[in-house]
Structure I
């Protein structure tokens, strides 16, 4: 059992692998009030947790961040101490990962990271679930195309723990040279898309070029354009390969319309599996 889930590395290998196995929804959240705080926009994460908490017997309570008393100068500490008086857990999407760590000092019940600037672990547990559902194994070759962002970081953490997945990250050198993440021998960074060995790729993943915490940058978009996932790239991958995107997508930038709408694209199955995988995750949390 775990208390807080801030990053993939908060789980052991066995715990992470257990999330990909089907589970019965048990009412482990019966009579529990779970708050949902979103400092940033959300569609899939917000809805999947709201529905999932209800399915597990809990009472989801959406708390609008702008309605909290920060605008009346109440401190972060006092705000989360107040939440601690009423709630049995939190689903928290924040602009800064350190705010998650800070909140756990004053809110002594479980907190799940619904996205931060450096980590999106709930996305990756559902992606692992989807991959296993599709291929019945995690001994796969995954190609990540584009920016190295919070989703990519959580994927790297998962590969480091599981060690069955071979991951190639194809990104510009100007981006990869700034990254200081710890990576194992199963992870390769390739800066030139022309050098990719595509005929062994089971899954191509990507995300938006401009993430939530980024400022809109024409220069960054131009830098990443040749890392866009197009039909020419997908056609060189394995016959049963798939395309994945955490959504929302900027179709026409990081992925072409024909790939996004193709039979290889399983983005809507990914979206549905957010609910399933997060329910499995919540069964690993110590809510008592």
Structure II
């Protein structure tokens, strides 16, 4: 059975992973646009880019210890949140703690009323964390507040797509479809436009339990689900892998409740869309 990193798999498809990675990467550009960032924070951003998470966090904390309300304190809190969100957790409890700590850092940064474009990057990252936490209302609000203020068109396309995905999770399907149509019209030919085309029109949720490399393994797993009184769905993707799903469910909350019943056996289970 194919598996990926713990921190992401229980929440997101690989496609969503790619979009959020793009958003987080672009968010790092905020430091380059702020001439007040000192060498400590510049080094912290460099460490973050090299995945040296502890060094990035130490740089942010060192600045905040010296200057908790200085000219670059919002930037330092933003860097702190980025580092915490990027930490790879060894278990679900640690993952949740990292995300919550990142969220606190972003909220504190916004309370310092940073200038643009830093504010937009902070709101974008706060929305990312909220999405991971299944807080789709906050994700929608923060991405919506950041969207018009983002200077990068590629980033705007991804954020508008994620606004649509948040609306889907909130059950606001008509508004989600209008958002997906807007992505396709405003950013034609982009990956978010392609993903929006695929997401448009979806009105139900499925729990994807696992992906198997062999049909026999998928069949055995499907039989086990069937013995539980649940009708499984087995489909194949373009990589000839076999995907085991159950559903459909009318709301994300219902699908998430069902997913929780299978997390001991399928910790990588996720919900589509």
Structure III
């Protein structure tokens, strides 16, 4: 069976301008690009993307970038933040519809409202900010229902990305800060819906860290959630922090990608900005074997 498409995330590049990034990608023959964070605000990204008809795009989370940056949170108890988050996703889905992008992928919800500076390894969140998990899941479910209805009318799917646990925010060894981390919660949540437009984007870097910190099996996670997985974010790390590193030929997840149920779905290289072009190309070759 022929391998599915391999995309390169905009996170791999230091460019803040979209045209600048796409010009560089064109020089390196990178025509499958996932557009996510890192871009400067622009009034009309549609007009820029129209100038690059050779490209195949995916759209993730913070693209198109909002004028005023914030942390998108579809389980927020703050009505203003929740409204901004849902509207951000709708704008992304509109862009997907315009360019024939099959799905929009979004981070699972948080149980506290974060500021952009709160994101990253070892950033401590004040525990008094947390809402209870049941409330967070209820808000998140309602948000997903709204976005599924919006996307299905445009023939745009919705993929939820598994969250990563920050060791500094474990409470008595448990995850109290974010949703959709462990297999059981994800399974229970996904079973609430009966929609061909809903699936999972599994970030293997997130999975590696959370499996290590919460002591669960990575392979069981992928096996039991396999029927919902529609795409992968790929990167390597030390099992402690989500480092977004290029991977080697012996990386744990590479054999998984060759399994029949996963071989043809999109794989997205999501590395940090220090990655070299040759490292991107080497990782592409390993996936396409």
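Any read-out appearing in this document is the output of simple, stated calculations on the displayed coordinates, not a laboratory observation. The structure displayed is predicted, hence computed values, not measured ones. Cβ atoms are built from the backbone, for glycine too; each structure is taken alone.
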Output 17, 49, 29, 6 (P(r) over Cα pairs in 10 Å bins from 0, in percent, for residues 170-249 alone, calculated) maps, among I, II, III, to structure III
Working back from 33, 21, 17 (semi-axes √(5λ) of the Cα gyration tensor in Å, computed), options I, II, III, answer is structure I
If you rank structures I, II, III by distance in nm of label points 7 Å out along Cα→Cβ at positions 146 and 162, the highest one is III
